[in-house]
Structure formats: structure tokens, C-alpha cells
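Given below, in the form of C-alpha cells, are the structures.
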Structure 1
Amino acid sequence: MAAALKRTLEALWVLLLAALIVVPALPGDWQTEVTRAAIAQTKRLSLSQRWTMYAPNPQRGMPYLSVRGRHLDGREVSLEEDDAIAAGWDTKWAWDKRRVDIWRAYAAMSKKTGSDRRRTWYARSVCVREARRSDDPPRLLLLDRVSRSFTHPDKVRAGAPDLGPVTRKPVQKIDCGFPAIRAMIDEDRERHGERG
């Protein structure tokens with residue numbers, strides 16, 4: 001008798017929990033003041049089973065990382081990251097899914113101004129790359145986050161463009177003459193047989 005009661009209570013508990021999770025997600029005009037109050041409580045407890053449970057912070061725009069190099073004489077040059085920006089707005093995503101493309105995409109995700117670990121390491125790699133390619137590499141890297149927000153689907157259906165206007169936000173500066181970065185450049189030159 002006790003075992004049967006225990007099984008019944010366990011089954012009722014599971015059914016009650018399932019009802020608390022599923023019922024708020026059911027559409028329709030069936031809701032009353034009582035059910036709305038219960039639904040509000042389940043939302044406070046985060047028992048909602050809407051899609052936001054699986055994607056609580058979905059991407060809301062398409063960001064790219066723009067990198068400009070500034071030389072000691074004041075000249076500024078656009079680096080290869082700007083090519084992806086120019087080509088990317090009309091595509092799903094302008095990358096070849098190489099390791100560097102994935103790294104660049106993650107570096108662009110952060111909206112934070114100032115030091116960001118992924119962006120800093122990516123910029124350090126750009127310092128090394130530019131020193132490998134040129135005898136006169138840029139001394140300072142200026143990183144901007146260039147993005148366009150996604151337009152709400154209802155507005156796109158009504159004829160609005162699928163991407164909002166371009167926004168450019170300066171996010172970080174990296175000095176390629178910093179001792180730790182100079183050490184990375186020197187190590188790269190040694191590894192590739194270039195004594196500098």
C-alpha cells in the first residue's frame with residue numbers, strides 16, 4: 001500500500017511539474033485571471049519553455065572587426081579585415097571558416113570598449129602578421145567594431161531592408177611596440193628563419 005501511494009505521488013508530482021511548464025506555452029483565449037496569475041508566477045520561476053530558454057541572448061546583428069594600422073609617421077592604412085566588411089553585408093557571413101575567420105568573428109562579438117581578451121590576442125596576432133609581411137609594419141592598431149542590426153522579421157516582410165544602418169564604434173588600440181608583442185614578433189621571425 002505504501003509503495004503504491006509513493007508511486008502515485010511521484011507520478012502526480014511529475015504531471016504537476018509538466019503542467020506548470022507546458023500550460024503557459026499553450027496559445028489561445030482559454031486563459032482566465034487565475035491562469036494568468038499562475039502563468040506570471042511560472043515566468044518568475046523561469047519555467048517558461050519558449051525559444052529564449054535555448055537562446056537566451058541571440059545574436060541581434062552582424063558585427064565585423066575593422067583594423068587600421070597607424071605608422072610612426074602618422075600614415076593610416078586599412079588592413080585585410082576591412083575586406084571582409086566590404087564584402088560581407090550582402091552575404092550570410094563573409095568568411096571561409098578558417099581558424100582565423102572564426103577567431104576574428106569571436107573578436108568582433110564583444111561590444112565592450114577597451115581591453116577584451118579575445119580581441120587583444122587577435123590584435124597581437126595582427127601585429128605579428130603585419131611584421132611578417134612588411135619591413136615597415138604599423139606601430140599602432142586601431143580596432144573598430146562595425147555592425148549592422150538585424151531588422152525585425154515583421155518589418156522585413158513589410159518591405160524594410162533586412163539589415164539596419166552601419167555603425168562604427170572604436171573599441172581598442174594596440175601598440176605593436178609593447179614588449180610582450182615585440183617578443184612575439186621576434187619569436188615568429190626566429191621560427192621562420194628571419195633574424196631581425
Structure 2
Amino acid sequence: FKGLKYRTVGLAADLMREMGAAVTILAGGEIVPALERGVIDGAEFNNPSSDSILGFQDVAKVYMLQSYHQAAESFELLFNKTKFDALSPEQKAIIKYSAESASSDMIWKALDRYSKDLDLLRGKGVNVVATPEPILKAQLAAWDKVLEKLGGESPFFKKVVDSQKDWVKRTVSYQRVNEPSRDLAFNHFFKS
């Protein structure tokens with residue numbers, strides 16, 4: 001990543017800077033023109049659906065998946081706190097459960113859409129590859145530094161990260177002992 005001109009935003013920008021990239025923060029609609037002009041060498045935006053809508057496949061023929069810069073997406077609904085607080089308890093409950101339902105529903109719809117759009121990218125000559133393990137390890141080492149720095153600057157940030165780590169340690173530990181590798185079953189049924 002040393003010297004790579006890379007578009008990203010948010011905490012991923014801190015991560016990529018720590019890895020040596022020259023980060024450029026651009027709006028989504030500016031990514032493809034910046035790649036075309038050589039302003040940036042690479043970019044991440046969101047997912048196969050969003051990336052194909054923006055036209056990534058027209059300017060970049062390598063699409064690297066699996067990364068720790070964004071382990072998951074969140075589907076959220078935002079409300080004005082003053083307006084929300086003025087609602088009746090019944091209205092608040094309707095919004096709460098509707099938002100939870102919509103968020104859960106979007107996870108499955110996104111998986112369906114992203115998998116179809118990834119196939120479309122492949123069909124347009126895009127080479128889909130996994131991020132190599134040495135880069136993933138470098139990301140984790142960089143995350144350690146970013147989290148330490150930002151946690152030292154903000155007690156709230158540290159509290160949030162510590163809470164997330166506690167949750168992941170417990171839940172992923174359970175998943176690792178409870179769920180078999182998907183690779184074995186996938187290869188059994190679909191490997192040609």
C-alpha cells in the first residue's frame with residue numbers, strides 16, 4: 001500500500017493511511033472519473049451492487065473482496081430525536097419494531113442482490129480475487145495502531161470498541177465451535 005493513491009472514507013481512511021496509502025476522500029460519484037484520470041490508483045466504495053451502478057467495471061478489471069476495512073454493513077434508519085421523543089409509546093414501538101424488521105430483511109435482500117451483481121461483474125470481464133492473507137494480517141496490525149490512537153483520544157471511542165470486542169469474542173467463539181466450515185459443504189455440492 002506504500003504510496004498507493006486510494007479512495008476510501010471514515011475509519012477505513014485511518015486504516016489505509018496507517019498501511020501507507022495516500023488516501024483521497026471522494027464522493028461516490030467522483031470515484032470512476034478519478035480512476036479514469038489516474039487521480040487514484042484504487043478505491044473501495046461499498047458492495048458489488050453499488051460498485052457496478054457507479055461503473056467500476058468500466059475502469060477497473062480487478063475486484064478484491066474479503067477485507068477487514070469494513071467487516072459488515074449496517075442497515076439503519078435514522079430519526080430526529082426531538083420528533084421521536086414527542087411520539088406516543090405505541091408509535092415509538094411501531095417504529096422500533098419496523099426498523100428492526102426492515103434491517104433484518106435487508107441483510108437477506110442484500111446478500112441476494114450482491115451475489116447476483118458480483119456474477120454480473122465477472123460477466124463483464126472483472127477478475128474477482130480474495131485479499132491475500134499477508135494484506136489481511138497487515139490490516140489487523142494497522143487496526144491495532146489506529147484503535148490505540150483513537151481510543152487514547154476519545155474515552156467514548158475506546159468504550160465502544162471494547163464493547164464490540166467483548167461481543168465479538170463471545171459470539172464468534174460460539175460460531176467457531178458450533179458452525180462447520182461452509183467450504184466443505186459448498187465444495188461437496190457445487191465444486192465441478
When Cα Rg over 2.2 N^0.38 Å is computed for each of 1, 2, the largest belongs to | 1
Using helix-only ellipticity at 222 nm (-39500 (n - 2.57) for each DSSP H run of 4 or more, over all residues; to 500) as the calculated read-out, with -14000 as its value, let me know the right label among 1, 2.
-> 1
Structure (1, 2) behind the derived value 15.6 of mean count of other Cβ atoms within 10 Å over residues 31-38 = 2
Mean count of other Cβ atoms within 10 Å over residues 103-110, calculated, reads 12.0; among 1, 2 the input was structure 2
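Each reported figure results from applying straightforward, stated rules to the coordinates on display, with no laboratory input. Note that this is a predicted model, so its numbers are computed, not measured. Cβ atoms are built from the backbone, for glycine too; each structure is taken alone.
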